[in-house]
Structure P
Amino acid sequence: MALFGAHVSSAGSILNTFERAREIGAEVFQFFLRSPRVWRWNGVSNQLVKEFSLRLKDFGKPVMVHAPYLLNLASPKEELRRRSVEVFVEELSFCDMAGIDFYNFHPGTAKGIDEDRALRNIILSLEEVLKRYEPKRTFVLLENTAGERGDMGKSFSELGRIISSFPGVRIGVCLDTCHAFAYGYEINTERGFSSFLLEIDRTVGLERIRAVHANDSKFPAGSRKDRHEHIGEGYIGFKGFENLLRHEHLGSLPYYIETPKVGDMDVVNLSRLRSLTQL
């Protein structure tokens, strides 16, 4: 059975995330370890890691850390990829030591290079990450993208090429519904959803989908515009989420909303998703 939660703020301390999740009735939650648009991080003390780990055990449900937006493992710029690898190792090692279930990241953006080279850069960068730190508990999740501005990982074929390079590694996919729809997967129709499932099964395998970012889309399918909307208020509509939640595997995953932070809409969006499981 699906679990429902949201992205919450870690402002002040990562320990605050638990209470913020409980305030909105979240069964699971996601957060950033640092500001997503800066490189600098003060890190965490061993004592904080221990305290977070104890609270996580008490919480008892899957928690996800989202990597900073600055990471670009696909970049042709060696310095940018080096810094991306360093941050990746830094955050992944924290997640693993603290017992966090998932570390999610955007594969990268191809700027000034072709997509084949960008994919090779992602694979080489991940090889460097895993050479320096291979997690024992945390799953590394690649997030599918909308394909705007040269984003890589927009199709499950691309994700499959990356994942197949790491047999035996704890690596999978976080399915972002808005991104998938914006790229062109019509998950809101029976035919489109069936084609979507077939492509996943053929390229990465359904079992590799470990979590879902549940976001409606402000723009139509194929727009390649990454603009999140409240559940049921965008072009995906309730039908798309109903299709996901009725699927045997996809309907058993943790769902994390990243919808606009307006008023009490986190509570409303979670309620809307839960209501779809009762149909």
Structure Q
Amino acid sequence: MRSNRVRVSFELYPPRKPEAVEATWETVQELAQWDPQCVSVTYPSTAPGRQASHALVQRIIAQSAVAPVAHLTVTGSSRADLKAHVRWLFSLGLRDVLALRGDPPPHQEWTTYPGGLDYASQLVELVHEVEREDGIDGVRVGCAVSAQPQAALREAEARYLLAKERAGADYAITQLFYDAAEYVLLVEAARAAGVTIPIIPGIIPLTDPPRLERLAALTGVAVPPAVAALAALPEAERFDRGIALTADLVQAAIAVGAERIHIFTFNQARPAAALCAELAERELLHPLPTKGLA
């Protein structure tokens, strides 16, 4: 019988400024207390952002018991550069990646880099190509991909997911959604297309309506009135109500088969930890181990 409890994983940004490095590391340590299946680290399009991403991945490997997942994108890199980058990550001991097409640098259109790749599925193939060439200590490298749950993209997304799975993807993580029905319909469309890999709901704690409105401008995913209305509440009430609404969303995803959730933290430990606490209170989170945390 399928458990009604989930494991969690978290997404972090690399620190944007040197003075934020230790604060970001404190977030890693706080989130580690929830025994995450992994912590993924995003990969910006700028050189400083990529350097910070590399540094955070290296530190997680060296100084914690948490499994890191490095985001990879095809943006701004040739095929040869991507292979060298993947090979370097493997040399650190990294064994899990999230393969994405990626966004262009700020204020630029996305174009194929000379000698580069066009699709995330090609990046999945490249990761496993390097794995075969290097004989990575007998352990298969895990490769995640992204999925868009919005209705307008759903049918195309199911086809893209199938291509990514055939390329060697092991699981998908959805982008932002507010209605569990969108997650359900994405999974149904993907299964109808032949996709078999797990599709993990990506969850944003609904505690910061202004941030969600900024995301809406970037993603086109409108903030529902019930969530937008939280902005009018006093801070403490807004936070508690936002966590409750997020837990409701997770609970609905679990009811239709989700076995893990991926929490987009925006480097804020408090909302992510509060969501985990609420899920534990509802007996929806796998019990934590008694030892072995970072």
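Looking at Kirkwood radius over Cα pairs in Å, for residues 94-221 alone over structures P, Q, structure Q comes out largest.
Using the calculated result 17 for relative contact order in percent (Cα under 8 Å, 6 or more apart), pick out the matching structure from P, Q. The structure behind it is P. When mean count of other Cβ atoms within 10 Å over residues 54-61 is computed for each of P, Q, the one that comes out at 19.2 is Q. When mean count of other Cβ atoms within 10 Å over residues 38-45 is computed for each of P, Q, which one produces 21.2? Only one of P, Q returns 21.2 for mean count of other Cβ atoms within 10 Å over residues 38-45, namely Q. With distance in nm of label points 7 Å out along Cα→Cβ at positions 70 and 254 computed over the structures P, Q, the top value is the one for Q, the highest of the group. Quick check on the output: -14500 is helix-only ellipticity at 222 nm (-39500 (n - 2.57) for each DSSP H run of 4 or more, over all residues; to 500), derived from one of P, Q. Which one produced it? That value comes from structure Q.
Among the shown structures P, Q, from which was the value 13.0 of Kirkwood radius over Cα pairs in Å, for residues 102-149 alone calculated?
This figure was derived from Q.
Using percent of Cα pairs over 25 Å apart as the calculated read-out, with 43 as its value, let me know the right label among P, Q. Structure P accounts for this read-out.
No value in this document is a laboratory result; all are computed from the given coordinates. The structure presented is a predicted model; accordingly, all values stated were derived computationally and were not measured. Cβ atoms are built from the backbone, for glycine too; each structure is taken alone.
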